[in-house]
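Coordinate-derived values only; no laboratory data. In this text, all values refer to a predicted model and were calculated from it rather than measured experimentally. Cβ atoms are built from the backbone, for glycine too; each structure is taken alone.
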Structure P
Amino acid sequence: MKDALRIVGELERSVSLIRDEDADRLSEAIGSSRKVFLAGAGRTGLMGKAFGMRLMQLGYETYVVGETTTPAIAEGDLLVVGSGSGETKSLAAMAQKAKSVGAAVAVVTIHPGSTIGLLADIVVQLPGAAKDQGEGHFATIQPMASLFEQTLLVFYDATVLGLMRKHDADSSQMFTRHANLE
């Protein structure tokens, strides 16, 4: 399990580079929004779904973009986009649409200067192994965007912990909103 230990080491280094003030801005935006919408593609989208579940269990009105029961986004709402590149065309279109109706947009990305990063009201930069391995990025033993996706999930879970403290909530209270038709 040496590879697992190396992965944990990479993840520890990655998480240590996240700026607290960026995370705080996202938490504040979640708290002041009427509805929170989560979007992401592929494995990054799965991390967003996990985050959306926890926000719902905390009592936030939360939706995952693309689900059949997701309502229209409107002014006063927040769209949280997870995108390593910040260039995924479908996610950029969603961010543009959200902005056009007066909703706020937050992006969690490796590249704050990306298309979605420039559209966003809130940008949270996560380190990750980029394709170009340029400045601010580092190599990883893991395939593709695994390091970003893992860092994203840890970041989202840490955000939930902060919101739990803010609401003086604990897991037992969250379990009252846990799915019971499983």
Structure Q
Amino acid sequence: MLLKLEKGFDKFANIIGYFTAIVLVLMILNVFYDVIMRYFFKSGSIAMQEMEWHLFSVVILFGVSYTLKEDGHVRVDLIYDRLKSKKKAMINMIGALTFILPISLLVIFSSIGFAQEAFEFNEISGDPGGLTHRWIIKAMIPLSFTFLIITTVGFFIRNLNIYLGLHEYEDHSIAHEAQMYKEQISKKMQGDK
């Protein structure tokens, strides 16, 4: 049952990851367009420039959820890396309950009014030719942290499964990935000899 729940939450996080990847590509194309227009045609659009930071905001806000699912957040912890899987899982579960969930709830409840106010006043860009409907980007804040809570539940279930011994801890850290790459290169070089 817990493994099925974990897979369901992982699918949800993967959808967020795919969406974020699409937005990232759109942002890159937008920046490319702005640069070409500005430097080759001496023209530009304030709305397109504003769209850059709107898209960048979406990438960051939604990317946090997918990064949690992939266990890709930066850790500078000399002790954590040396712990056994069960202890890592326990630390992750405590961290999710102690830090991620309360902060996410705080951001959600404090940002809903922020987005609602922008909607009610039909807030637009202060620059002539800028984007209208600024409430849309402001609404991404509570939405993204709602998604973070959902992926945090999946993260908690995955670590509970690891703690219960239903599956092993998968290390996605850069140090681990680099070590795996070195081992693959070493094996290949030994096979070539």
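Quick look at the numbers
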read-out: Which of P, Q yields -15000 [helix-only ellipticity at 222 nm (-39500 (n - 2.57) for each DSSP H run of 4 or more, over all residues; to 500), calculated]; value: P
read-out: Comparison of P, Q by distance in nm of label points 7 Å out along Cα→Cβ at positions 107 and 123 - largest value held by; value: Q
read-out: Relative contact order in percent (Cα under 8 Å, 6 or more apart) - highest-scoring structure of P, Q; value: Q
read-out: Structures P, Q, by percent of Cα pairs over 27 Å apart: label with the highest value; value: Q
read-out: Parent structure of the calculated result 3.0, given that distance in nm of label points 7 Å out along Cα→Cβ at positions 3 and 99 is the read-out and P, Q the choices; value: Q
read-out: Among P, Q, structure where log10 I(q)/I(0) by the Debye sum over Cα atoms at q = 0.11, 0.18 Å⁻¹, for residues 43-138 alone as derived comes to -0.53, -0.94; value: Q
read-out: At a computed 15.6 (mean count of other Cβ atoms within 10 Å over residues 67-74), which of P, Q; value: Q
read-out: Answer label among P, Q for the case where Cα Rg over 2.2 N^0.38 Å, for residues 91-162 alone, calculated from the coordinates, equals 1.46; value: Q
